[in-house]
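Below you'll find a set of structures to go through.
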Structure 1
Amino acid sequence: MYTVTVEDRISCAHSLLGYNGECARVHGHNFEITIVLKSENLDSFGMVADFKEIKKRLRDFLERFDHQNLNAISPFDKILPTSENIASVIYKEMKISLPQLVEVRVSEQKGSLAAYSEN
């Protein structure tokens, strides 16, 4: 089994409305987003997928969240923008165009990481 991993970062604000603690207030993070693709087979070039293409797709997808208050944009205007929910949203939406996607990881800061996969 082959895996490839691509990382990117976004800076954004969020608040966890109704949460009993300081995270209920608006605050920001430099989120690190990691996506993992897996395949049993390589393409004709010997790759799971081209790193350049994966990075472009991830960057294009993340642009709508970068430097935003997540609570003010869909779907986080309806669900809390926790790291877990952010990972789930990225996974479900990117899986459509990247069928080899198996996991999305979201880190708010070093030592704090949430992941979503359907396996």
Structure 2
Amino acid sequence: MKFSCHLFVCCNQRPAGHPRGCCDPAGTEALREKFKTELAKRKLGPLVRANKSGCLDQCELGPCVVLYPQEIWYGHVTADDVERILDETVIRGRVLEDLRIAEVDLNNAALRKK
């Protein structure tokens, strides 16, 4: 049976003070762990997975999470957003506009800090 959703959670780290920042400055993968915990509570496995991702190259918009095959990109995601992402987007299919990274902002070099 194929997966209904892969959540790729950026766990990239960079040195403190890096101008682009990073999605997991503490190096704890806490956001991914929160997704895994909440997925288990909802009994969504094994068809929904929270995968660790390397850099998604949206650092200025991070922490970032991308959902596939839905192709939904979320930015500035916090642990407080995890339950809402699972309940609203993964289960109900609703895009959370307050977290969604607009297509025009994806890979937009103008957003990068010098």
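Nothing in this text is a laboratory measurement; each read-out follows from the coordinates by a stated rule. Since this is a predicted model, take the numbers as computed values, not measurements. Cβ atoms are built from the backbone, for glycine too; each structure is taken alone.
Tabulated values for the structure
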| read-out | value |
| --- | --- |
| Structure from which -3500 was derived, helix-only ellipticity at 222 nm (-39500 (n - 2.57) for each DSSP H run of 4 or more, over all residues; to 500), options 1, 2 | 2 |
| Structure with the greatest value (metric distance in nm of label points 7 Å out along Cα→Cβ at positions 10 and 42, set 1, 2) | 1 |
| Comparison of 1, 2 by distance in nm of label points 7 Å out along Cα→Cβ at positions 2 and 106 - largest value held by | 1 |
| Among 1, 2, structure where semi-axes √(5λ) of the Cα gyration tensor in Å as derived comes to 29, 13, 12 | 1 |
